[in-house]
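Participant: The next part holds the structures, each set out as structure tokens.
Bear in mind these aren't lab numbers, they're just calculated from the coordinates by the rules spelled out. Owing to the predicted nature of the structure, the values given are computational and were not obtained by experimental measurement. Cβ atoms are built from the backbone, for glycine too; each structure is taken alone.
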Structure I
Amino acid sequence: MLDRPAQEHREQRGLMRDLATLDQALYEAVTVTSTPTLDSALRRLSAAADHSKISFAAAGLLALFPGRPRRAAVLGVAAIGVASTTANLLGKRLVRRARPHRDADSPFPGRHVPMPESASFPSGHTASAVAFAAAVGPTFPAATVPLGLLACAVGYSRIHTGVHYPGDVLAGAVLGTGAAAVALAAAARWER
């Protein structure tokens with residue numbers, strides 16, 4: 001009979017294995033689903049989100065208006081900094097998860113973007129997009145829904161274009177939410 005810590009460790013390994021199997025199955029469901037109309041749009045969106053270009057463009061637009069929009073832009077950019085640093089300098093280096101395998105004979109090669117050389121976990125694109133949306137929303141509520149939908153679309157685009165598993169995107173979203181919370185808390189403390 002296993003002692004309690006050994007039994008718990010075994011159950012945790014089983015849970016991790018089950019989650020990895022589910023993650024792979026969800027990824028594969030996306031890769032075999034024909035969506036020709038979405039393919040090019042999501043490929044362009046994924047590429048446009050490289051280096052947070054979309055979020056920086058939105059921040060630039062918000063910064064043109066004084067008051068709450070400008071403050072929201074600053075908070076959003078700060079949250080991107082926290083999310084990007086955490087995802088790329090900590091998450092990817094600690095976890096080192098391999099990118100999804102894409103078959104050379106994929107039925108939909110037109111949907112793919114170039115495979116990044118960095119690790120897969122977590123999705124930095126998602127972390128940054130969610131961080132920006134979650135930091136801007138409380139300060140400038142009119143942007144909450146559009147930026148939230150955009151962040152969701154960026155996250156999905158990373159799965160659709162074959163460079164991330166769903167679990168990578170989910171982890172990026174959680175990380176992005178945390179990064180926004182850090183940026184908002186730091187701003188509140190600074191203002192006191």
Structure II
Amino acid sequence: MSEFRQSVTEGDHTATFMLKKTVVMVGMMGAGKTAVGRALALQLGVPFLDSDQEIEAAANMTVPEIFARDGEPFFRARETEVISRLLGGAPCILSTGGGAFLSEVNRANISARGVAVWLDADLELLWSRVRHRDTRPLLHTADPKATLTELYAARVPDYAKADLRVPCAPPVAVEQMARRVAEVLLTRPDVLEPQNA
């Protein structure tokens with residue numbers, strides 16, 4: 001098993017952490033999976049990966065371009081392949097697209113080889129974060145807020161199957177959210193374990 005060890009110094013105290021499994025950030029678009037995941041990876045001194053970015057790099061196209069050219073089923077199939085490949089690598093923090101955790105195959109892979117952390121943000125917070133962005137292909141509709149509301153209602157039951165849940169109550173700085181996630185991860189010594197410095 002590949003493991004990462006990182007020392008974090010706070011005042012006169014140095015804490016060392018060992019990441020044993022890949023932490024997969026799941027949740028709605030706008031929940032902060034990428035921003036919080038990147039900050040968490042920095043705090044723990046482990047690599048950060050983003051499944052959408054990996055798909056874009058492999059296809060040499062953006063996610064909206066893939067949706068437009070090949071459709072959502074094609075994208076979801078590539079997403080499953082990429083997530084499976086990344087779960088097979090060294091432990092890291094992995095951000096996934098909002099629809100990734102809806103797949104039973106992805107949920108099973110993540111549960112078997114990593115740990116899913118649901119960033120649970122309410123609808124109003126999500127809308128405030130995505131309303132002015134045009135990079136969300138699923139929201140290219142006549143009424144994007146209604147679409148987001150429908151997606152939220154449909155997806156929350158699947159997100160609730162995640163191994164761990166971290167509520168996103170505003171206003172919370174990204175670094176503070178990352179610390180919240182780390183605290184929740186420390187309840188799972190099979191995932192993140194403090195080491196004696």
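Participant: Once distance in nm of label points 7 Å out along Cα→Cβ at positions 114 and 178 is calculated for all of I, II, which comes out largest?
Facilitator: I
Participant: Can you rank I, II by FRET efficiency 1/(1 + (r/R0)^6) of positions 74 and 170 (r between Cβ atoms, R0 = 35 Å, to 0.05) and just name the one with the largest value?
Facilitator: Answer by largest value of FRET efficiency 1/(1 + (r/R0)^6) of positions 74 and 170 (r between Cβ atoms, R0 = 35 Å, to 0.05): I.
Participant: In terms of Rg/Rh (Cα atoms, Kirkwood Rh), which of structures I, II is highest?
Facilitator: I
Participant: Right, here's the next one. Could you figure out which one of I, II the value 33 for relative contact order in percent (Cα under 8 Å, 6 or more apart) was computed from?
Facilitator: Corresponding structure: II.
Participant: Quick one: FRET efficiency 1/(1 + (r/R0)^6) of positions 50 and 106 (r between Cβ atoms, R0 = 25 Å, to 0.05) came out at 0.70 when computed from one of I, II, so which one is it?
Facilitator: Of the structures listed, the value fits I.
Participant: Could you tell me which structure in I, II was used to calculate P(r) over Cα pairs in 10 Å bins from 0, in percent, for residues 90-161 alone as 18, 38, 29, 13, 2?
Facilitator: Computed on structure I.
Participant: Can you say which of I, II returns -14000 when helix-only ellipticity at 222 nm (-39500 (n - 2.57) for each DSSP H run of 4 or more, over all residues; to 500) is computed?
Facilitator: It traces back to II.
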